[in-house]
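No value in this document is a laboratory result; all are computed from the given coordinates. If you're wondering where the values come from, they're calculated on a predicted model, not measured in any experiment. Cβ atoms are built from the backbone, for glycine too; each structure is taken alone.
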Structure P
Amino acid sequence: MKWHRLAKLLFEGAMLKRLERTGYAYLGTGRENIAAHSFGVVLAAAVLAKLVPEADETRVLKMAFLHDLLEARTGDLNSVNKLYDRIDENKAAREAFSDLPWAEEWQALYQEYREGKSLEAQLVHDADQLDLMVMLKEQHDLGNPYARRWMTYARRRLKTEIGKKLAEAIGETDWASWWLDQFVARDESS
């Protein structure tokens, strides 16, 4: 086992905690690091995988985990950046996964995600958009006038019917209701 190589992988992953997602500058409010976004994607992917029993849950979770790992090397290109900049994702994946005992598996999962043809890849793609929508709904509820428009664009990118249903619920749910409703119910019962 190449323990130092594994340590380097952990340091590379930790870099995502320090790299900011770049799209928020264009939204005008909010901020998030790539690691926080990746957690949200994994959580959304786990939910979607549970709702679609024919999906291979393990593959969904691994793909969700890997979906932005390469951004430690490439950075986070937002929609405006992508109009002008190109990155070599295949090269980044080859180098990021090289010398890992499971390099072929991760390379294949990452490629499957990028191609977006399998059910599992489509669920992860939707999880990526759903996490964005959660953050946009929060910004909308806090008063950002552009967040609703961005949510419309994210909704258009959804691939699965289950993703679309969850997106609708996100759009209809107040961002703070998960905790605030408890206090309102307590106050009403007192």
Structure Q
Amino acid sequence: MIAIIGLGNPGRNYVDTRHNVGFKTIDLLAHRNNIKINKIKFKSVYGEGSIDGEKVLLIKPQTYMNNSGIAVMELFNFYKIPIENIVIIVDDVDIEFGKIKIRKKGSAGTHNGLKSIIYHLQDENFPRLKIGIGKKRENQDLADFVLSKFTKEEQEEIEIAIQNAALAIETIVKDGIDMAMNKFN
């Protein structure tokens, strides 16, 4: 089983914000693979199904970004999923806008959602897929930036990035993370 966890913030106010590209990727994966996100547990909404014959959980934590680790920890404790089978989808201000990057493990960098997950799991050896959401303007507060919506010009490009992220996740499930890294990084 592979747990695919898209990070974001719950609620209507956050739907189209930069911080919610993880949620958007989960929604697209659910649509593409006929998985209904219709269960509530682990302080998350989630769905169970399969991608290319592999059992997957598609998860959207409802704890708000900065407390994502609480939801991930509950899921981890319940299913006893190996850490390398927990794939996190997250926004990233440090990679080029509209690009995706897959990592097998690593630090949290400046991302509070990843910091929370690493803190709660006491482990940073989980794979993650990062989606570049652009850089904040000089003197702009980082929190304000990640909670802002994409411009009309950015919207088309970010939709392509989300499609690429979904393809990359499907490749991870089907062919493994090394193949996905070779293809998408």
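Quick notes
- Label whose coordinates, when distance in nm of label points 7 Å out along Cα→Cβ at positions 69 and 93 is calculated, return 2.0 (choices P, Q): Q
- Given 10, 42, 39, 9, 1 for P(r) over Cα pairs in 10 Å bins from 0, in percent, calculated: source structure among P, Q: Q
- Among P, Q, structure where FRET efficiency 1/(1 + (r/R0)^6) of positions 61 and 157 (r between Cβ atoms, R0 = 25 Å, to 0.05) as derived comes to 0.45: Q
- Structure (P, Q) behind the derived value 12.1 of mean count of other Cβ atoms within 10 Å over residues 5-12: P
- If distance in nm of label points 7 Å out along Cα→Cβ at positions 53 and 85 is computed and equals 4.5, the structure in P, Q: P
- Top of P, Q by Kirkwood radius over Cα pairs in Å, for residues 77-172 alone, largest first: P
- Computed 2.0 for distance in nm of label points 7 Å out along Cα→Cβ at positions 125 and 165 - originating structure among P, Q: P
- Which of P, Q yields -12000 [helix-only ellipticity at 222 nm (-39500 (n - 2.57) for each DSSP H run of 4 or more, over all residues; to 500), calculated]: Q
- Computed 26 for relative contact order in percent (Cα under 8 Å, 6 or more apart) - originating structure among P, Q: Q
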